[in-house]
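Just below sit the structures, each encoded as structure tokens.
We did not get these values from a lab; they are worked out from the coordinates using the rules stated. Please read these numbers as outputs of a predicted model, since none were measured by experiment. Cβ atoms are built from the backbone, for glycine too; each structure is taken alone.
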Structure I
Amino acid sequence: MDIRAAEISQVLKDQIAGFGVEAEVSEVGQVLSVGDGIARVHGLDNVQAGEMVEFPGGVQGMALNLEADNVGIVIFGSDQHIREGDTVKRTGTIVDVPVGRGLLGRVVDALGNPIDGKGPIVDAERKRVEVKAPGIIPRKSVHEPMQSGLKAVDALVPVGRGQRELIIGDRQTGKTAVAIDTFLNQRQVNAGDDESKKLYCVYVAVGQKRSTVAQIVKTLEENGAMDYSIVVAATASEPAPLQFLAPYTGCAMGEFFRDNGMHA
């Protein structure tokens, strides 16, 4: 083998020229106390409000209370294995979730992780869960009808695209049934190829039983509605921070379609 001293010398010079003495320090903190899904952490001096942090074992959390000597972090998962003195690492990213067409037909948790056993989500991008809503000027007036499929609703309380409508009532009065029937009624408008007429649906289940969510998903699948729907589930067994985050996650997923000239 021919070893050329000149080449070796040049490689060494390049390595020395590019050598840096700066140490790569990842900002970390220590858990002071933990309980009820909240951890008090000392040492994360430059953490941002809403930034994701990571606990040992891969459990994630979000920085909310930024105080003088500690940071209050809500834990997105079980806090049973988090102890005083544990190391907490910054991630440098504000809480975001996957959005896009790749989520259609899927069931995800409040962080956008798939929980339906169909594998990882493809064809998706990331979007922050908390973004400023459009102001008055950029908004259009409500001028396109949205058919719910219920004659009583469409005749007495017509709903338009871009309009908010509260479904309120006592338990077991059919609130969920109204929402699911509206989902099923969109199958006709989603059957064509005209994106201006399609209406994608996002269902966020907060604090419901897992069996109830499974039944809703089954109903949507049996009627061919999951092809244009996304289900975000934060069931009663999930920690309170995830139930808090779920509506924001659902809105972020719906806003993707709005921002790309579609309806949801």
Structure II
Amino acid sequence: MTKAILGQMKNLSKSICILMDTFQELEDDVLDYMSKLCPVKPIGPLFINPKVSSSNISVDILKADDCMGWLDSKPPSSVAYISFGSVVFLKQEQVTEIAYGLLNSGVSFMWVMKPPEKLYSSKPHVLPDGFWEKVGDKGKVVQWSPQQQVLAHPSISCFLTHCGWNSTLEALACGVPVLAFPHWGDQVTNAKYLVDEFRVGIRMCRGVAEDKIIPKEDVEKCLVGPKAAEIKESALKWKKKAEEAVALAGSSNQNMQDILNQITLRSKVKL
């Protein structure tokens, strides 16, 4: 990994610029500093297309309909969405604590609980005995979900996430408060920014380096904490800024037009 990154760094001087899936208003200071080292153009959030409704986009129509139909049956801002991405696989003990935290909070939830990768010896996660009898229709577990559509749904109240960059941007662009549960790498830094800089979340842990299980009591406190209204207000502000960035006169859209113009000009010069 280190060799691959160093190899990419050596090619920086050969490029027109570096395109980044972020937007100027989100990381203004960082982007300005990086621009002193090499040309940088933020063009995100890349998944937002102002001309296309997210409800028309689906990788798997049947699975998407199953998720969205269930969310349609729930009141606004009533469902906690839980997903740890495609790589993170929690310890069974942690899954049990999250399950009891959800149960004790009384919050409705949609939980993406994917099976373990075949390369590993991990067993599939299981929920506590009697869990579904107590939860009933207030909970739904799926192996996959159309995450952008789910986060944009009005019934979603918060997002319990590993804080990968894609999930981080999607939460910000959809105006959804975050319960930050990072594990490693950039997730820990992303969580810090979500909580301390962007003010859109609550930190549940500081990564696997802590080597501890977050107890159900802490999970419950985060789900029904007193800062919900304040965090939601901040999240909606970032949603507006993300939408403005990709609008016709927005910073990301203008950056994309600039790079396309540069490429076109260079191709004409070569001809």
> Which of the displayed structures (I, II) returns the greatest value of relative contact order in percent (Cα under 8 Å, 6 or more apart) on calculation?
Replying inline: II
> Any idea which of I, II comes out highest on Kirkwood radius over Cα pairs in Å, for residues 152-191 alone?
Replying inline: I
> Can you tell which of I, II yields 5.4 when distance in nm of label points 7 Å out along Cα→Cβ at positions 8 and 256 is derived from it?
Replying inline: I
>> One of I, II was used to compute distance in nm of label points 7 Å out along Cα→Cβ at positions 144 and 224, and the result was 2.2. Which label is that?
In response: I
> One of I, II was used to calculate mean count of other Cβ atoms within 10 Å over residues 64-71, giving 16.9; which?
Replying inline: II
>> Given a value of -13000 for helix-only ellipticity at 222 nm (-39500 (n - 2.57) for each DSSP H run of 4 or more, over all residues; to 500), calculated from one of I, II, which structure does it belong to?
In response: II
